[in-house]
Structure 1
């Protein structure tokens, strides 16, 4: 905590570098360092560290956010890039609790509505996507209404929701598959929603196996229409032998389910067979 405090209070340093220094390693990276991957404890341990930093350094983080919050137009200068990175890193810590303080929620809503660039908008949505608060849905709906005709911008909307750590994420992903913005015939949408859910380390690897079943069903569904995309979606299953015995059994069951399908494409068959044999 003392080290993080020193970084936060470093007013003279390179703000871009300071923002990077404040970041915690991603769960997917941390998982690679474990002999037996434990998604639940890994997620809770990382979330605990993030929440402790947000709570103990709340005053300092708020000050740094305020100092670097420039709602003006987008600027590509190194200084402006550094300001945004540092400010948004502070914001992520302030919203690190599932139910953060209302003052901090109001602060990020202000940033969203005053933002003059997409970087700040996405930073807010990414941070608040993990929070079980009414403002989360409000901002997601505002984003959709404003950008619904911009396909690439809406891909980000899908990615953010599929990457949420909230327990309701799988249900939300299923609902989004029925949303007008999504189409199974569009590879970009499939990657944005289903692919991002497969990369959601804590929710995808829920011990009930629901995430595994969902992904396997989508792979089978896509096999006939887009076997290349279907084969790429098998990637989250590839490291199945590095998880605990319960998850190994659940993933292996879904790999076998895919393999047992009639008319399985060569692309999908090769990826599944390779995963089972590895």
Structure 2
């Protein structure tokens, strides 16, 4: 098991510890280094089991003894560092740290553009990392064919990673930069686009048949989909709600649409 025998303490200035801290707090730094930080035994082992490559592993002696047997020798990175309990508390992003942390490589996106008959979802300007992670988790559970993101919060934000419960590492994902080109592709592929809206004049979810496949568009938590994006979709669908209610959490709304698509 490759490792250093020294137990790193706070203030030692170790460059790997600094790298972990920078990756934990900066999207720009993550994108520049094509790497991200994560913590917790379940998440790290899930990532490794899903084919994610670790660049470095940092753990306390207690964490090494407790979780080390979960790693096959070939899964351990070249750099495995022992850190003190006090340093673990310093770099942790959670209140109850397990004392195990990793730096991992960002994987290439795996989704292709949607094809006729497939069931897909596009998230438009979703900004809450916990919402995004919850949608990823639900999308994997309900067997989505493709998940597309346009100007959303960072997939590798620590909160997104934790809320996705490992789904981030396995889902077919693609980040989009051109909505017009995406709509043009969907028209050519004859796959309907459906805007999720809060509008009692829209077609109720449950009356639409997803058997031909679809791309469902979910908008920003506060503003929903822009009017021009909603208008560009083939259908506008709404979740029927009680008269006094006028909104749903974005992750909950996405879950209801994913469930309806999975039923078809």
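Listing for the model above:
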item: Comparison of 1, 2 - label where Cα Rg over 2.2 N^0.38 Å, for residues 50-129 alone is highest; result: 2
item: Answer label among 1, 2 for the case where Kirkwood radius over Cα pairs in Å, for residues 194-233 alone, calculated from the coordinates, equals 11.0; result: 2
item: Comparison of 1, 2 by relative contact order in percent (Cα under 8 Å, 6 or more apart) - largest value held by; result: 2
item: Per distance in nm of label points 7 Å out along Cα→Cβ at positions 18 and 34, the highest-valued of structures 1, 2; result: 1
item: Of the structures 1, 2, the one that -19500 was derived from, the read-out being helix-only ellipticity at 222 nm (-39500 (n - 2.57) for each DSSP H run of 4 or more, over all residues; to 500); result: 1
item: Comparison of 1, 2 by distance in nm of label points 7 Å out along Cα→Cβ at positions 10 and 90 - largest value held by; result: 1
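Readers should treat all values here as calculations from the given coordinates under stated rules, not as data from a laboratory. Computed from a predicted structure; not experimentally measured. Cβ atoms are built from the backbone, for glycine too; each structure is taken alone.
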